[in-house]
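Colleague: Following this line, the structures themselves.
What follows is calculated from the coordinates using simple rules that are stated; it is not laboratory data. Fair warning: this is a prediction, and the values are worked out from it, not measured in the lab. Cβ atoms are built from the backbone, for glycine too; each structure is taken alone.
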Structure 1
């Protein structure tokens, strides 16, 4: 992982706990299968740093460096990762993690400017589901490649019966996003901005899976689905989801 190649952490799990305590209150555990180890925050930190590094947004002053985590405190102060040159003998890792710092912290005053947050969005219109575009869904591929992600009893259901249920569920999701554009939640995966729609199989009140949608040549295409835990991991890189169906 890029972060671990960049910096040595005395205790990474402890560092994650400290970041969670410093940032605005948020559930960083999986909603369906909680682990107690803040996996969403761990995923967020690693992928955010990777994006920051690729965008050249790590700030350096002498032997110190910092990067913008994209998280804020309860008082809306930006939070930075703060590092110093790694002087431990016999290591090739260039930095040592000192801690998380608010933008007002004196430790950061040495930097002539503080880094910007990671950028995932080039066209804001990509964040909104365009209801005028056709949605083409590869139902066969979704079922054949992702059936283990379906909850019981759908994961053992006859494929033909499941495809009929899935068709109806997707139509429900399309009607839902027409009523409320926030239903479509952006996610970042493999360098692409995608949208997620809820698939409510057991009850229209609760999502069981997330349908992944990509815009391509003037239409939307959907050929995979994610568990809600997988979806929140990807969506949280961009922002904390507003819609209740994917809140962790």
Structure 2
């Protein structure tokens, strides 16, 4: 098995990721001889040890909390990754590590059909991590005004305590880019006033495990349109695969 071509996912606390199963099914379905491994690491510097231990590794995905931290280890960034400031796909080449952002392609393909016939709308983006940067990139492409929301007050952000009835009347798209509600912590959700949601709202959660987070359940209860991140995962995975295959 040591000479088998390998791919993988680097992150922290990722035992419940769907990515290995997705790629395993893809490899079996398409007759591809390859492995997809989980690299659950405590620091981003462990990537160096992974590269030495797996000489047949051709590329890997990157998830929370390393989408920004991995950038100093890379030799080159794609224009999209540079614009977003976060990387979720790394290609291993003779010249070094190349960073890409397929979250942009995945979110765009999954999100655009959900909203395009309901625009113009404004969006609240919950979270300010690497995934939020990809979401903001797509919102700007679609000319959707957005407001970043964080637990701590930063420049150009508001906090969760700033979200009230009047704000939710003005912002009808709410996108959760935080890990709140991800398995196994399924009893958690972003701290917003769900009782002010209505059927005019659209709630999109980048989390896909569980299928219905508490965040989405509250949206469903209010009659809002909801969607989880599973389709986005599939789209971004296929975009990553295309990057790894292109010489």
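Colleague: Ranked on volume of the Cα convex hull per residue in Å³, which label among 1, 2 comes first with the largest value?
Modeller: 1
Colleague: Rank structures 1, 2 by FRET efficiency 1/(1 + (r/R0)^6) of positions 35 and 131 (r between Cβ atoms, R0 = 30 Å, to 0.05) and report only the one at the top, that is, the highest.
Modeller: Answer by largest value of FRET efficiency 1/(1 + (r/R0)^6) of positions 35 and 131 (r between Cβ atoms, R0 = 30 Å, to 0.05): 2.
Colleague: Next up: State the single structure among 1, 2 that was used to calculate Cα extents along the principal axes in Å, for residues 43-146 alone, giving 50, 22, 18.
Modeller: Matching structure: 2.
Colleague: Work out which structure the value 16.0 belongs to, where mean count of other Cβ atoms within 10 Å over residues 59-66 was derived from one of 1, 2.
Modeller: This figure was derived from 1.
Colleague: Please state which of the structures 1, 2 yields 0.75 when FRET efficiency 1/(1 + (r/R0)^6) of positions 67 and 171 (r between Cβ atoms, R0 = 30 Å, to 0.05) is computed from it.
Modeller: So the calculation was done on 2.
Colleague: In addition: Quick check for you: by Cα Rg over 2.2 N^0.38 Å, for residues 115-162 alone, which of 1, 2 is greatest?
Modeller: 1
Colleague: Identify which of structures 1, 2 gives the largest calculated value of FRET efficiency 1/(1 + (r/R0)^6) of positions 11 and 211 (r between Cβ atoms, R0 = 35 Å, to 0.05).
Modeller: 2
Colleague: Of structures 1, 2, which gives 2.9 when distance in nm of label points 7 Å out along Cα→Cβ at positions 51 and 219 is computed from the coordinates?
Modeller: Traced to structure 1.
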